[in-house]
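Every number here is computed from the coordinates shown, using simple stated rules; none is lab data. Here the structure is a predicted model, which means the values were calculated and not measured. Cβ atoms are built from the backbone, for glycine too; each structure is taken alone.
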Structure 1
Amino acid sequence: MLRRLLPLVAILLVAWLLVLSGTVIIFGYIAQFNPAEGAISPFGAAVLKVVLGALLAILWILILYLLSIWYVRRSIKPTS
């Protein structure tokens with residue numbers, strides 16, 4: 001039982017770390033990103049923020065998806 005519980009705890013820990021680090025990245029870096037005046041238009045800066053946030057979300061989903069696949073392959077064994 002502990003063999004299946006520890007990976008689940010690890011997945012939860014990784015998920016929390018992703019949420020915390022993502023919050024820091026979004027609010028600490030992406031939302032605060034203001035390029036120099038004239039370097040990029042305000043609309044371009046807004047689009048860049050949306051794209052960076054979307055890429056971060058896709059990365060989170062990919063990491064959690066790979067962790068869940070790893071857990072399923074590790075915990076479910078063929079019965080033969």
Structure 2
Amino acid sequence: MNTKINNMLTSAKARLYMLDARIRTLTAEPEEGAATVEYAAVTVAAVSLGGILWTILKSKEFKALVQKIFTTIFNAITTGAFSA
């Protein structure tokens with residue numbers, strides 16, 4: 001009887017060790033495919049945003065806006081509107 005209980009305990013311990021090892025393996029090595037998809041999505045988003053930004057920066061309207069801002073600042077400095 002004692003031998004039968006020992007065999008059952010040994011078998012249960014072995015199963016627990018295997019389960020523990022499996023859980024540790026799964027948590028230590030996340031799915032690699034998911035990371036690849038995330039990197040691809042971020043890359044596509046970054047390239048899209050870069051394209052939109054490039055289009056805006058190259059537009060005549062943006063150049064006129066920047067020129068107006070710098071002209072206003074320069075005029076304010078030269079006329080004494082900004083006092084340091």
Among 1, 2, structure where Cα Rg over 2.2 N^0.38 Å, for residues 22-61 alone as derived comes to 2.03 | 2
Of the structures 1, 2, the one that 3.4 was derived from, the read-out being mean projected area of the Cα convex hull in nm², for residues 6-45 alone = 1
With helix-only ellipticity at 222 nm (-39500 (n - 2.57) for each DSSP H run of 4 or more, over all residues; to 500) derived from the coordinates and found to be -25500, which of 1, 2 does the value describe?
-> 1
Among 1, 2, structure where distance in nm of label points 7 Å out along Cα→Cβ at positions 54 and 70 as derived comes to 2.3 = 2
